[in-house]
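Listed after this line are the structures, all set down as structure tokens.
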Structure 1
Amino acid sequence: MISNNLTSSNKLLNHLSLSEYQQIAPYFQEVTLKAGQILYDPYDPITFAYFPLTAMISLVSIMENGATTEIGLIGNEGMIGLPIFLGGEYTTSQVIVQIAGTSLKIKAQILKQEFAKGGTLQKILLLYTQARLTQIAQSATCNRQHKIEARLARWLLSVYDSVLIDELPLTQEFISNMLGVRRAGVTIAANGLQKKSIISYNRGKIVILDHEKLKETSCECYRVVEEEFIRLIGARRG
């Protein structure tokens, strides 16, 4: 069972009243997720939903040739398991933990039952679904229209919003897989940000040095998605 301290929980759950939260709290289990842990593979039945606390989780599209591109990034502003209450039962994407941390975990059947009751939980999950659709659509546009440096800046801001730490354990190979670009392109973009003293990069670790300059370098996609999350669920994210 998790604590009844709402301020320490997932931001979606913070929308629940104390009585609503106490009704669902006994069904949650707090778990520690490891970097690289796969929560679902494509077409796996979804048996649990996850509400991250400190972990960062990605939805990744995998092509037949093994190429990957991230299509969703989830931190403590959101949840994993939309098909549970939308009725789709599974996703075509892989769901993988990118930065280790903690998460709340709940059985899919329980979440589905609680969602069907209506109320605040149903409302906030539907609004969150709309926000996620905006994120996915904007990411698709961004990948097609914007230069790698701007996309990298946008993505680093998104990662920061998910974990709220400046020191990020990210390799260039990992970033290239998430952005769906060649590693050489990530190297050039990261070096450009480093020369501007926006980030520092060394041995699989990126440190954000200047958030304002990072926002200035980012394309408008970061702002569009952030504003939509704030409008719909009252919580910022990348």
Structure 2
Amino acid sequence: MDLRIQQSVVANLSARPAAVESGPFILGIDPATDNPNINYATPRPGAAITATDVENLIGAFRSASRRPRLEYVVNCAPHLEELLLAAGFTVEERHEFLTCSPESLIPPSVTFDIREPATRADRAAMVAAQGEAFGGEFEVTDADVDGIERLQRRGGFALIGVAADGDCAGGGQAVPPNGGVAEIGGIAVREPYRRQGLGGAITAGLARRIFDTGADMAWLEASGDDSWRVYERIGFRASGRRLYIRL
């Protein structure tokens, strides 16, 4: 399972608009943003990695004017953390990831209209809802909206939850399945609409769309105990660990 998750991360980063290969690493560059949470690298699972490879990766980040940062499944590169720490990296977070199969998925029933954003206005509302839910202060840009549309065109998925008053109450997305696996992320619900099952319904809707392509595994990470319980209720189970680390 760890191997499949890491392979899916490699495939996702390789599909970025300006992906860079640096030895055993794939660096996913998005020219539209310098956000380090989007521009990061990951190792190819099982690759032999040396201190020189790490130095070269740092150089690749600097050539792209991006901050060196990695995300990866720990078991797929067990000695990499030691090399990164020696090179001056600092651990950001250690997360457990959760997985779900078609058999374990339990879709909840909610009163919201769960649907795909089909217009630029829909996509802008989705990005705005995510920003509000995550506590960020930012202006929705054309690049944000283009990113959601590009994801959908590539075979990924986006869903919004629309309340009875027509407001976009939340949203989330999933990358295109690769090797029968796809990651779900960005699950967000605005404060007035929380504790009504919407986060779980959006997540389950994305998982169902992933499975409808023939994929057999959806995975995600929980940001805290509350979201962990939401995902467990719809059939996700803890399956492994990932490391977030930056220079």
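Some points to look at:
- Structure responsible for 21, with relative contact order in percent (Cα under 8 Å, 6 or more apart) calculated and labels 1, 2 on offer: 1
- Across the set 1, 2, mean count of other Cβ atoms within 10 Å over residues 178-185 reaches its highest value in structure 2.
- If Rg and Dmax of the Cα atoms in Å is computed and equals 17.9, 57, the structure in 1, 2: 2
- Distance in nm of label points 7 Å out along Cα→Cβ at positions 106 and 226 derived as 2.1 - corresponding label from 1, 2: 2
- Answer label among 1, 2 for the case where helix-only ellipticity at 222 nm (-39500 (n - 2.57) for each DSSP H run of 4 or more, over all residues; to 500), calculated from the coordinates, equals -14000: 1
The numbers here are math on the coordinates, done by the rules we state, and not lab data. Treat the numbers as computed from the prediction; the structure is a model and nothing was measured. Cβ atoms are built from the backbone, for glycine too; each structure is taken alone.
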